[in-house]
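Each structure below appears as structure tokens.
Just so it is clear, none of the values below were taken in a lab; they were calculated from the coordinates. Here the structure is a predicted model, which means the values were calculated and not measured. Cβ atoms are built from the backbone, for glycine too; each structure is taken alone.
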Structure 1
């Protein structure tokens with residue numbers, strides 16, 4: 001028996017058929033979402049890598065401050081991360097707090113000397129997701145005769161300081 005809204009069975013069937021989405025409409029929606037994801041995912045990953053760089057920036061800044069305290073107290077910079085004063089910073093295994101970068105100190109000149117300055121370096125740790133950050137594979141702060149400079153190299157060894165150090 002037809003309802004009051006349907007005059008015949010075919011009228012009711014056509015109303016029922018129009019209530020959902022067709023397969024073509026669903027497939028078009030899936031394709032649009034996939035294209036948006038393909039565009040958004042690399043941008044999202046770059047922003048995540050950029051955020052992880054703060055781990056290196058913070059650790060390097062802390063090392064520079066500790067080195068300056070050392071120089072003012074004892075007249076020289078520490079030559080290794082294992083120095084008693086730098087060891088107090090608690091960089092376990094010379095890794096940054098979030099373990100994305102390996103930290104090291106390098107003297108200036110040939111042979112390397114820590115009398116007039118040093119380079120504090122943070123290299124992306126191989127077992128961290130940050131190892132895939134090709135823009136800022138290595139970040140460093142150089143202190144030479146009281147003048148500080150910031151630098152970075154990409155995975156090919158080219159200068160990428162402008163990308164890596166926010167100003």
Structure 2
């Protein structure tokens with residue numbers, strides 16, 4: 001029996017080692033259909049949703065030097081394991097909790113920092129990395145587009161006046 005537990009802990013540790021961020025939820029009261037729906041929504045954002053025995057998870061996290069999450073491993077606990085865009089995973093969980101109020105978000109471990117549920121909720125409202133890159137790129141390209149438009153107006157004006165449209 002002891003070897004089975006050791007193997008189970010090793011399996012959990014191996015799985016958790018593939019991720020850097022973790023969001024812990026209390027799934028008590030959710031139906032199988034709701035859990036299935038939540039898993040489907042999360043998988044669309046490259047996130048896995050796992051129910052892990054608390055004792056196995058606690059030992060695995062300790063072995064991974066992430067013991068700060070042990071407070072989240074009380075009662076029925078599932079772990080959302082995002083590969084990227086952790087804030088989008090948190091947003092999905094908080095949005096789902098509005099539909100299924102029995103889902104309780106305990107907190108998370110994001111970028112080597114423990115987040116309580118309030119901080120995680122705030123984090124979920126931030127734009128994703130992709131959205132930030134898009135915002136930065138549009139900010140950078142806006143002045144260039146204005147210059148190009150002004151130059152085009154100059155060329156169009158010179159062309160209609162019958163003159164040469166050379167820009168020095």
Structure 3
């Protein structure tokens with residue numbers, strides 16, 4: 001039995017959740033999101049919130065059960081509060097700045113890296129060495145943060161590069177003379 005799947009998803013005030021067939025839709029103060037559930041699970045509205053159950057006891061249905069409940073929970077949280085990921089830039093001369101809808105990164109290459117921010121995602125640069133990616137879709141926020149980090153992941157010798165806030169980099173010892 002899925003421990004996560006058993007819990008109903010509470011719908012906070014200000015958020016309306018609707019289920020039409022296999023499509024779950026959530027509307028809130030931040031926006032609107034929808035998700036098409038797998039055919040192996042059933043979602044229904046109850047007094048506690050949204051309850052997800054598997055259609056049968058097959059391994060595939062049980063695997064989709066917890067995943068579908070978590071995605072619904074993320075949609076409800078996204079339209080009510082939103083999500084954000086913070087990135088830190090470490091290195092001499094490494095910095096970021098926002099130019100309209102483009103993020104310009106100086107990461108030690110011979111040229112600046114220009115990243116075009118996708119629709120529905122906000123990027124803020126409070127300090128030249130800090131980037132905040134925010135939006136209502138948890139998957140897209142994480143994907144954009146991963147794409148920015150991919151330009152220059154942190155290296156293990158000096159720790160230079162783009163890292164998630166709070167990420168621990170295992171450092172290696174350099175050469176010995």
Distance in nm of label points 7 Å out along Cα→Cβ at positions 53 and 101, calculated, reads 1.0; among 1, 2, 3 the input was structure 1
If you rank structures 1, 2, 3 by distance in nm of label points 7 Å out along Cα→Cβ at positions 85 and 133, the highest one is 1
Calculated from one of 1, 2, 3, P(r) over Cα pairs in 10 Å bins from 0, in percent reads 9, 31, 24, 10, 7, 8, 7, 3, 1, 0, and the structure in question is 2
From the coordinates of one of 1, 2, 3, FRET efficiency 1/(1 + (r/R0)^6) of positions 29 and 93 (r between Cβ atoms, R0 = 35 Å, to 0.05) came out at 0.30; that one is structure 3
Across 1, 2, 3, relative contact order in percent (Cα under 8 Å, 6 or more apart) reaches its greatest value in structure 2
With helix-only ellipticity at 222 nm (-39500 (n - 2.57) for each DSSP H run of 4 or more, over all residues; to 500) computed for every candidate in 1, 2, 3, -14000 is reproduced by structure 1
